[in-house]
Structure formats: structure tokens, C-alpha cells
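Given below, in the form of C-alpha cells, are the structures.
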Structure I
Amino acid sequence: MKNFIREHESMVEEALKRGGEMRLLRAHHERQIRYLQAERFAHLFVMIAVAFFTMGAFVAMLLHRSIETAALLGLFMLLFVPYVLHYFRLENAVQRWYRLARRMDRALGRLPEWSPPGLWG
């Protein structure tokens, strides 16, 4: 996923510098945003499920201290941390892609007068 995000961003950046066929690029970019949003949405639910299981294992550890519940808690913690990091990466990528979309819209003349370039693209 990291490579997919990086490759798409570099392709869009290069196309913005060259100023090629922006309408086709914008349509392709919007499709890619939808794919990434679907991925982000699915990972949100998985991350929430893993968080609930982690909390359940934590409560079980408080109520019944044993090596098995400690191992279960450790396993869920090992799953939860990477899911949070992966979701964080997906969320940041979507935000960067929104800014790229605004830059493309600006190049196409689709943005209104009150939308100056700035921090948000």
C-alpha cells in the first residue's frame, strides 16, 4: 500500500509539473481517492474490532490474571499498534490526495475566486 500511494503521488506531481491532459488525470485521481477511501473505511472497522478485543483482553487480565490472558493481551496489542499506524498512513494519504485534487482543479480553472492556494492545497 505504501508503494501504491507513493507511486500515485509522484505520478500526479510529475503530471502537474508538465501540465499534460489534466481532465483525464483528475478523473483517474478521483477514482484512486475512492479506492483509498474504501480501503480506509474497511481498515477503520477492523481497527475498531481489534481495539475492542484488546480492551476485552485487558479487562480479562484484570479479572483473571494468568499467563494465557497476558499472552492474549500481548497478541492483541501486537495487532492493534500496526493497525493504528496503517490507518494513520491511509488517513494522511487521503488528505494529501485531497490537496492534489485541489491543485488539479485549480489548474483546470474549476475553483472559485475565494479559494486561494495555501496550506490545504
Structure II
Amino acid sequence: MIKIKGQDIAASPATFSCTPFDLDAEEGTGRSADGTGYRSRIATKRQIELSWGPLDWTTTSALLKQMRDSYFDVTYPDPMTGKFETKTFSVGNRPTPFATSKGNEIYWSGLKVTLTER
């Protein structure tokens, strides 16, 4: 379902959340003296939050490498447009708590990423 740079995501996320959000101009947005709000919306963008359960080290590494560029294209199901969209995103912090090791394999659990549309 989700593609990064045209390739299937390395592992399907356990959770997926897409939030449309508005960007307002610095000037032209606020409240009047009587408390009435006014705004100057300049764009509507998307923020995508993804998380995973336990993943082996190889898969964790593959996911993080897919999102290492400053900006990259993501194809995802968009709740607002009702279809798959491809837009350019950046990624914020990528916490990757250590879970456990079994033999020579390390498993990471709780990887979370937030993608923000450019």
C-alpha cells in the first residue's frame, strides 16, 4: 500500500495515520478586537505517522535507509482525496527502542516516524 521512492515500504506499519493540516500566512491570521477569528490559509499539507512492532535488524535498517534523504516521494492512501497520492515528504526524529536479541539476531521494537509534506 505504501511506497517510498517508488518502492514498496520495507515492512508494513502496525499503525498508519494521515492528518491533513492547514498552513496559514503569518500576517492575515489572528483575532480581531471583538474576538472574531480570521485566517489566511496558504496551503493544506499532510502529516503521516507510522509505527512498527518488533522488527529484525535487517528490516529496521531497510526502513530507516528508505527515509534517509532530506526529501523523498511517498505514495499513500489519502483520506481527504479518497485515492492514492504521491507527495514529497521529509522525516523527523526516528526513535528506535531496542527490544531484545535472540541468538545472533537483534530485534527492534517501537520504531516510529512522522513524515511531513514539503
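Here, each number is a calculation from the coordinates, and none is a lab measurement. Being a predicted model, the structure only gives us computed values, none of them experimental. Cβ atoms are built from the backbone, for glycine too; each structure is taken alone.
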Task: Structure responsible for -2500, with helix-only ellipticity at 222 nm (-39500 (n - 2.57) for each DSSP H run of 4 or more, over all residues; to 500) calculated and labels I, II on offer - done: II
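If distance in nm of label points 7 Å out along Cα→Cβ at positions 62 and 86 is computed to be 2.1, which of I, II is the source? It would help to have the intermediate numbers written out before the result.
Details: I: 2.8; II: 2.1.
Checking each candidate, the match is II.
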Task: With distance in nm of label points 7 Å out along Cα→Cβ at positions 14 and 54 derived as 1.0, matching label from I, II - done: II
TODO: Can you spot which of I, II the value 33 was calculated from, given it is relative contact order in percent (Cα under 8 Å, 6 or more apart)?
DONE: I
